[in-house]
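Read the figures in this text as sums done on the coordinates, not as results from a lab. As the structure is a computational prediction, the values presented were derived from the model and not from experiment. Cβ atoms are built from the backbone, for glycine too; each structure is taken alone.
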Structure 1
Amino acid sequence: MLRSILAAFVLLAAFSMPASSAELGDDGLHKEDWFSITFRDIAEDIETAAAEGKRLAIVFEQRGCIYCAKMHEELLSDPEVRDFIKANFIVVQYNMFGDEEVTDLDGEVLTEKTAVRKWGYVFTPTIVFLPEEPPQDRSVGEAAVATMPGAFGKWTFLHMFQWVDDKGYEGEEHFQKYHARKLDELRTAGRLNE
């Protein structure tokens, strides 16, 4: 009898856990096995992404960030979101308070935490989207084509990646208009409640 109760408890616990929970690294950040590990030379990372037909996105996180956990557990584990990002972006994770060395686009060598201050990012998670080619003599903060501060719902999150992939920042359709149009398309297709 006790075995049956224990087995039921283990089964219940397994089904009540999130569908996919990213592992925590030694730095306290959630890790995705498809995030890229690089030397943190931003110009080189942009070039590597371009050589693969992708764009570079940098995600800033911090230990204990409940919104970062939500992003990993609810958004990056969603197959539609994850598969789109993996197909079109190289994602490099930075620790907002980390000490790993970073080479900015302007050549300045910083730690993660001093780079974050220089670039003006204050929220976690923050995702920064870089241009297709490394610009000369500009910092990441100046060169970013888009920035997403915070974790949003599935469609806002996915649409921002799609908008950058579509180079919406070059056109006249502001992200909010793009997002509204995409929501209308989802509503028409009967998918908005997903």
Structure 2
Amino acid sequence: MKEEKSSASGSALFGGIIFFAGFIAFLILGWVVFPDLLYSKKAQPINFSHVAHQDTSCEDCHVARDDGTYAGIPKIEKCKECHESQMGQQESERILVEEYIQKDREVPWLIYSWQPDNVYFSHAPHKAKGVECVRCHRDVSKEEKLPLFHENRLTGYSKSTMGMKDCELCHAERGVNNDCVICHK
């Protein structure tokens, strides 16, 4: 009888160890492996150095529309204002001039902050309240090379697209209205 209890408690201990090891393995799988499977990594069509453009302001390229929303990534017409011909020796600028500007083609940029169609966002009220760009967007001031674009294979959104929780938190911190209809139309 004593031998049966000893065997049963040894079995329970072994089962507990197996359960714990499986639990740890699935945690690692969920936190490390699955995100790598969920996101594909893509390079931008050409490199863009924000450092090389430090003599211009963000608004020189990223212009606002009449309604206060930003037009986002500059169109090729904006690039042509400075890069009608190659100014430096960078390979990325050569590609920009020869493949896009001279052929009057838009650069197919991958958008890091693309929002769903049901989200209305205007930079105008945020700018008026003094919210700095780096509160919501990465600080590009020292970027010589664009980071990889991590695209969610299921949704198509970038890993760096701001989530609703980020907006809600900032609004709550600043005492700003958090009603759904403020951002969702």
Structure 3
Amino acid sequence: MSEKNANGRNLCIFGGTFDPPHISHTLGCLYALETCGIDRILVIPCHHHPLGKNATPFHHRAAMCRLAMENLFSKVEVSEMESERPGPSYTIDTLKIIREKNPMDNLHIMIGSDILKETRLWKSFDEIERMAQFIILPRPVFDRKEPGEREEFTLPDISSTRIREILKEGGDASRFLSVRVLEYIREHHLYM
């Protein structure tokens, strides 16, 4: 758990591949702003994925993130900081840079509940837990419901992988992406 500073802002880091950024990414930011007391969110596209995932060129993903978050720009900023350093994009390294630049802020990291199982693979995860609190975005889990169990809030079940497949097949992904992101994808012939 991170140290609390009563005078600092609640600053949330939302990193990911964002290939492409979709409606659940945008809704996740809105969820954190509205329900978790977050003052500002830094959306940070990963430059070189530490687990070796291939991705669309960084400049396209960063541009799409700006488009996906444009209606939240008063409180959400897209940062290209991970493109400014060599090597894999490790969360701990990004967090240390942000801590150095924002020493008074209370740091939070936002991840989807589907990513929880991957945190054991993260470099210096114990140190990350000491530096920042986690905000877990609720993603659907279809096998947990028992008859009569109360519905819980979850974000829409949207996957960037599935969106890429739909676009590659020539399908309609408009219900998963902001209009501006979809226009960008078409203009730059991405995922086709």
Quick check on the output: -0.33, -0.76, -0.83, -1.05 is log10 I(q)/I(0) by the Debye sum over Cα atoms at q = 0.11, 0.17, 0.18, 0.21 Å⁻¹, for residues 58-137 alone, derived from one of 1, 2, 3. Which one produced it?
1
If distance in nm of label points 7 Å out along Cα→Cβ at positions 34 and 130 is calculated from each of 1, 2, 3, which structure is the one that comes out at 2.0?
1
For the read-out percent of Cα pairs over 27 Å apart, a value of 34 was computed from one structure; give its label from 1, 2, 3.
1
